[in-house]
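Peer 1: In structure tokens below, several structures.
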Structure 1
Amino acid sequence: MVAPYATILKAAAEHQHRESYTGYESDRKAWVRYPPPRWIWWGTAICGIPSEVSRAMLRGWHANNGAVLGNPRLGFVCTGQTVDGQPGLEGYYKEWDRDLAPEERLQFSPGERCPPFDPARAPKLPENAWPEERLLKVLRNYSMEYITSIVPETVAALGPEEGGHLAGAAARLIGMHTFDEVASLLGDVEPGAAGFATAFARLASGQGDDAELLQEGDSTMVRQTSWRLMSERADLSPAVFDAWNELWVGAALAHDRFMRIEVCQRRDRGDPHWAWRFR
């Protein structure tokens, strides 16, 4: 599921609080360290992540921060990766004396080691401006952004048919495999279609959408007018919604394999709402 990953993020942050940090070294150099467990590759999933995937993430994110911030002299030096068997993903941002070419923005220096964590030098958020509720929303938004980026880019890169199929298959498996954990986080889910629809509406609300629960005869509907996850994405392929919706299909199969989900309205096809019927 999307929203409950905020809880996984929070647990990972609490587990890692001693060494997961941004460390100031000088006005032109600052370290970052992400020790295991890496929440995005939770549990045994990290065993299937090749070094190239981790490097690609660094190239698209850390190495690109200088360009995004308007500082072409800023690059990232990676000194270790968890997927290579090293005790964490670590490295430092450095400002060079000249503009960096695109291929220079990410460099590797495995012989260097991240210095020990110094709590006195770690950045701190003011508690009055960053209460617990706000921090949880940040964690939720951060985790949701992965889905916002990954699904449309998969469809764009591989095409609606192949990309939609791969993203949808992954979403269905995630829905099935995480449903019990999500149900526990929600305080359990009542049996049957009505119980699942109630949980679905709660999760949609937790993601920032205006979900409404409706009873129609022997079926239960959830209707919403927003899709916050993709609200800033224009001209989306219908395959993006189809793939994302497989998350809920998988969850429904884990809840009750005889239950069916029908998408009966879609705003991306001209309807006034998104709506699902559960029976």
Structure 2
Amino acid sequence: MSASARLKLTARPARSLQELRRTIVSRIGWVACGLALLCVIGPLLDIVGVVAYRGLAAFSIKLFTSTSNGVTGGLLNAIEGTFIISLFGMLIAVPVGIGAGIYLSEYGSNRVGGVIRFLSDVLTGTPSIVLGYFSYIVFVTSLGWGFSLIAAAITLAILIVPYLARITELALRQVPVSMREAAFALGATEPTVVFRVILPGAATGVMTGALLALAISVGETAPLIYTAGWSNFLWNGRFTNEPVGYLTYVIWTFIDQPNAQSHALAFAAAFLVMMVVLAINIGVRLTVRRSTRVV
């Protein structure tokens, strides 16, 4: 037997042992990853399953057609309150957030832009209950607005403007510089370039930011406790000194009551909030996927 043949025979067992070791380590790794994934998804699926099961069991016509009566009744006032608080909060936050994002993207390469980014990051990391307490002192007590829609809407706008501004900035920066240069070369003014070229080119990213901001506003509780208060009645059109009901208050308060009907309303409200947030996130994914296909 030649020397090369002997080397091949001695190399095969070593290679087989190495391949076996790699296979074992790989399988252990896959098992560990699967267990970690199960630890993450398991509780989530349990929460979603329990909320869906108990929430759907509480659904009835009365739930959507009658207002709450103490800790019983329906959720019409809470559904309406969640809708109008989020609506007016978005009406305030979207122009401010998009405007801030435009400034940071197009004119924010200076010290002022750096300060705005720093303050935006600080505000993003501030607990929402701190904003609620701030709004309670400023809007509810100092300005005399009381628990009201406008106090709640402004508080939500303060909460979501930093997210919307940074997402808008990132989306606008994705627009190629050549599009800006071409527009200026054709004699377009800066407002025309921003609103007719750059902003439409980043519409998908801006819309994604707005949807994520809406999801945040729908799921908030702490700021609204200090600003919107709670009401068993439908909104009467007043913006100040008129509390407003909302779904997250039902979840937070009714689940602590000793009767089963209150628990049913809490699970129904939780299911509605969960479905709204899920629908918004699906909308975000579809928007991003559509923009990716277009590109």
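Peer 1: Given that distance in nm of label points 7 Å out along Cα→Cβ at positions 31 and 151, derived from a single structure, equals 3.9, which label among 1, 2 identifies that structure?
Peer 2: 1
Peer 1: For which of the structures 1, 2 does the calculation of distance in nm of label points 7 Å out along Cα→Cβ at positions 63 and 255 return 4.3?
Peer 2: 1
Peer 1: Moving on. One of 1, 2 was used to compute helix-only ellipticity at 222 nm (-39500 (n - 2.57) for each DSSP H run of 4 or more, over all residues; to 500), and the answer was -25000. Which one was it?
Peer 2: 2
Peer 1: Output the label of whichever structure in 1, 2 has the greatest value of mean projected area of the Cα convex hull in nm².
Peer 2: That would be structure 2.
Peer 1: Taking 17 as the value of relative contact order in percent (Cα under 8 Å, 6 or more apart) derived from one of the structures shown (1, 2), identify that structure.
Peer 2: 1
Peer 1: When you work out FRET efficiency 1/(1 + (r/R0)^6) of positions 119 and 167 (r between Cβ atoms, R0 = 41 Å, to 0.05) for each of the structures 1, 2, which one comes out largest?
Peer 2: Going through 1, 2 one by one, FRET efficiency 1/(1 + (r/R0)^6) of positions 119 and 167 (r between Cβ atoms, R0 = 41 Å, to 0.05) peaks for structure 2.
Peer 1: Here FRET efficiency 1/(1 + (r/R0)^6) of positions 191 and 247 (r between Cβ atoms, R0 = 25 Å, to 0.05) has been calculated and equals 0.05, so which of 1, 2 was it run on?
Peer 2: Going label by label, the one that fits is 2.
Any read-out appearing in this document is the output of simple, stated calculations on the displayed coordinates, not a laboratory observation. What you see is a predicted model; the values in this text were computed from it and never measured. Cβ atoms are built from the backbone, for glycine too; each structure is taken alone.
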